[in-house]
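The numbers here are math on the coordinates, done by the rules we state, and not lab data. Predicted model only: the values in this text are computed from it and were never measured. Cβ atoms are built from the backbone, for glycine too; each structure is taken alone.
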Structure 1
């Protein structure tokens, strides 16, 4: 991860949470956008976090809100959801920080944070897996090719927790208010890039225009 003191002149920052349903809907657009970015524009992914660790059942009103949100994303973005996730009794907790830490752990262990983040999304949204659960994440990691004990140790480590907190704080300093968020840091200034579902071309045009802005 870059810091504010050693950042290049321009960098594109993507702030997300694997358990953010809009991030899941944005995934096809983000993958397409990255392919089309200028070769000399580095990309940094930051893990934000919708909800801190909790084992309390989700309030029923939140369950209903998320059900409606999934329906809306499915129709807007064309991605699939497995609604049997909501058949659990009691409702699952609202807890996403651990999935963010799992992505950081995968990056630390093997440079595979992005790929494992996508695996978490697929497990959550299409397989109705409880990816807020430590053991479930370790199961996924083992099947993904990680040594289970090494992954579990990394996921539970103070170092990974500290890294996640640093990334969340950086996102806050960049005035990120929701996920997914895309920002272009250019010549020391952060410019929000409008997230356009299924709009990679429009987003690329916005980024290109910002990069072409003359120096102050």
Structure 2
């Protein structure tokens, strides 16, 4: 490995093994980065925004060594690593170098908001087997109220994915967000997604702290 690879450390809020049925096919490990460009009102992983949160730093090489313990599970089930967070596409070079370490042996899934500069997506897309994209809501006003940021970049990136990536390997999440959108809003989001040629859509309702459970 090069010196550049060894020095490229990134902070993680967690590395969760033996996940089945939540990050795509097979047995997966979720590697959750610290850091996110959004400030969602019902954030599932608030530690990713906390400057004082306990984190563990890995280089691409050291994370690969850590995860080799589950190589047999990954290969036998067609699973691998799901990069989440936080926002994994804030670290495209880390993911690229991790891919070099595992030489395509493990499947790589990226769970993302897509609210990142297009070059970050363009770096990671050729290395990624599946994307899970949380759209929040297609309406920019609703999205901005919920996340604190416009979704214009999200739609630019979605259009690029539709034109340059296998749309069958993209799952779009269109949640109902209590106090922010409605079933009709979700239907509008789904229609806009379908217009781009995406068909795999995950509909669900965020479970908020007001209802006594954590958001989804």
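The maximum of distance in nm of label points 7 Å out along Cα→Cβ at positions 30 and 150 over structures 1, 2, that is, the highest value, falls on 2. With relative contact order in percent (Cα under 8 Å, 6 or more apart) as the yardstick, tell me which of 1, 2 scores highest. With respect to relative contact order in percent (Cα under 8 Å, 6 or more apart), the highest-scoring structure among 1, 2 is 1. Among candidates 1, 2, the computation of helix-only ellipticity at 222 nm (-39500 (n - 2.57) for each DSSP H run of 4 or more, over all residues; to 500) that gave -9500 used structure 2.
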